[in-house]
Structure 1
Amino acid sequence: MSSTAVAGTGASADDLDHRHRPRVVVTGLGLKTPAGNDVATFWETLLAGRSMAADITSFDTTGLPVRFACQVKDFDAVEYFGPKEVRRVDRNAQLGFAAAIDAVRSAGEPGADPARCAVVAGIGIGGLGTLEDQEKVLIERGPTRVTPFLVPMMMPNATPAIVAMELGWTGPNVCVATACAAGSHAVGEGARLIRDGAADVVLAGGAEAVVVPIAIAAFARMGALSGRHDDPASASRPFDVDRDGFVIGEGAAFLVLERLDRARARGVPILGEVLGYGRNADAYHITAPSPGGSGATACMQLALDDAGLAPSAIAHVNAHGTSTPLNDASEAEAIVKVFGGSPPPVTSTKGVTGHLIAAAGAVEAAASILSLRDGLVPPTANHQRTDPEVALDVIAGAPRPLRGPVLSNSFGFGGHNATLVFGPIDG
């Protein structure tokens, strides 16, 4: 492509994609996850394939049908809020805020007009822990003892709101609530803001903190959770023939997205590029995927079309891979439909992190970017025997060297589908 300047944009033709839109790159990452609270620890844990599932320690699990989860350890929210303010912020927003601020710090000062800086957050349920606690207060102590901070603590949009207030960013501020697809939707919609000229810099990601009794009881009643109490560390086993459900987790991840020309002008390291984004709906069932993975198939093809790539260009797939019998089989069928009889190698980070609900797609986007950075794909933890019904090359046992674009899937209850395509910077 010619490097001639494009009239009226301040960018060269090299800074535009195949549809003549501004190219969107990743310049910062922030993470608070069961696998680690910083990028280095997170990546080391993923590459080692160490499962983070363990007995729940944050509350009494007596009587619950499932008593283990993937929890964020050694996180001190006071470091980000102070001892007074932290009591007014639910854990969901604590994790999301901390990950977002870390991402901005890692990207350096963006130097953009605050009105051109945006936040897009994927949040599934919001402050469920606070709501559960305050319902007990209401029942046991009466309505006058309910905290006046309940509404701002429980509302799902608290995370993007407090991030914008901290940074002074007055541009678009959006909360996406598409269940387990929300984190990927947030990254995709953030990239669209830049492509459409509505923002120059976007903090995009997701957060969730639903390791609380009511959520565990609800997901268990649905039959969605693994029941491997004898060995929680082996419970999340995506695409394995013996999988029996997902392990619920908590966490957050945010990516700093910006125009390629701005990132180059700032001279900051560029971690990868958002090449494509697809989103659609199954319009089939409130919890089950559409038959044959038809919705997922179409979503992946939309992302590839948006990226201007043929399926053969994809080096590996970062799968949604929740470890539930139905989801994994449906996603595998969809992958084969898109890529043919020899699909690219597949991995699922949920064997390590568990299922982080709305944060999952954002955490997996970060993992995809790190795979691009290092040319290395982490193994799928606990994957021992591929289900005969799953015709995939599942990376297991050890990391695998791979270079090239990554396709990352997220699918949510309600039939919400999101697929992202990331690639290395080519100049």
Structure 2
Amino acid sequence: MMIIEKYKAKSIIRTCSPSVFSWGEAYLNTYQGCYHDCKYCDGKSESYYMHADFGERIRIKINAPQLFEQFLKKKGFIPLHRKKTSTLVDFLPSKDSIQFHQPGKFLVHIGGGVCDVYQPAEKEIKITRKLLQIVYDYKFPVYILTKNKLVLRDLDLLKKINKETYANVSFTITLADEKVQKIFEPRASTTQERFEAIKKLRDEGIHSGVYFYPTLPFIGDTDENMQLIYKQAKKVGAEFIYCFGLTLKPGRNKKEFFQTLEKHFPSLLPKYEKLYGNEDKYGTLDVDQATKIGLPWPEVKGYKLGYEYGIPYAVKRYIPEARFEKNLKLSEILLKMAFVKGFILKNSRSEVWKLTKASKFLENFRQDISKLKKEELEKLSISKKIHPYILEFIKENRSHYLEELEENAYKATSKEV
């Protein structure tokens, strides 16, 4: 039985550096607990300080819209889609014909990462819809990740947002066989419903893709399951598939998942006990054990399939209003290089770190990097090895190196998989 509790929170916003995961810079965490009750969800881990009955008791930060709007106003943003903005703008003859200088905007990710903002409680509470209205009022871009077709209820708002800025609604899809899917994701929308929702969104011009995450060893990483998901994603027009493996954090997270395996896949339990017997605090599997049994790396296998199906491995970045476009596009390129080198080609951590560090520098750099002279570029706190990538992009507005890297990574995966 679902128990709904409303309370007033002190904060709902977590800011962070963008990544190939979503490019979000502000995450709005409105729910605690998730009625979808997915058996692999690391939100149940003690490290998140969630309540024990995570899948039954849904705690809602009922003042989330007010907190979000306060956050935007403090940063100097104005709700230009409202007749009354509660600012001096209201006294101007026509705000539609006047250009306002506002701070650089950012991609808002409605969701905290572990509690779905379109879980069943949202049907009654409608707090996500209220946040979307604020996003529209302030003319911000938005990103949502869900497992529930309920998001289609708000298609009207999403279309309005996407018309002026950018709206992306993507879905976690891990298992093609819906009988198996319901074992691990008992109260989420079915796999087919999620694919149908993607098609509907794409038909309406909304951006959408697939998070093939987590890919369950011996269950979700089979050739059959992965081919079916990539094939269907291509069919419905998914713009990307982000593929990654399973983490099981020690404690409730791993315990519940193992109980599910024992009940439905008892023959697999000993294999999982070996794979996740290292008690890694982040839930990462034992690499030596995975190598020993020949377990495929899902990100590598997924990369190969994506290349063959013509589906990118990461979502294309949207550049928000009043930001340095070249800086952010370069940051995107460097993070993609870091992903391909680190997760697909398994290059050295040092090399990947240099790319990540340079990307973070560009995110926060207060000048348009394309306007700098070569000698000015050389003085920046960026590794000299990365300068050629930057110069190439500034000159040609593309990265041949990244394109070659992606092609070489595919060739490498073809030999490995």
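Just so it is clear, none of the values below were taken in a lab; they were calculated from the coordinates. No experiment lies behind these values; they were computed from the predicted model shown. Cβ atoms are built from the backbone, for glycine too; each structure is taken alone.
Could you tell me which structure in 1, 2 was used to calculate mean projected area of the Cα convex hull in nm² as 19.7? Structure 1 accounts for this read-out.
Suppose you compute distance in nm of label points 7 Å out along Cα→Cβ at positions 222 and 374 for every structure in 1, 2: which one lands on 5.8? Let's see the in-between values first.
Numbers: 1: 3.2; 2: 5.8.
Corresponding structure: 2.
Tell me which of 1, 2 gives 4.0 when you compute distance in nm of label points 7 Å out along Cα→Cβ at positions 14 and 358. Value 4.0 for distance in nm of label points 7 Å out along Cα→Cβ at positions 14 and 358 corresponds to 1 out of 1, 2.
Source structure of the calculated read-out (helix-only ellipticity at 222 nm (-39500 (n - 2.57) for each DSSP H run of 4 or more, over all residues; to 500), -10000) within 1, 2: 1.
For mean count of other Cβ atoms within 10 Å over residues 206-213, find whichever of 1, 2 sits highest and give me its label. Display every interim value, and only then the final one.
Working: 1: 29.1; 2: 24.0.
Comparing 1, 2, the top value of mean count of other Cβ atoms within 10 Å over residues 206-213 belongs to 1.
Taking relative contact order in percent (Cα under 8 Å, 6 or more apart) as the criterion, the top-ranked structure out of 1, 2 is 1, with the highest value.
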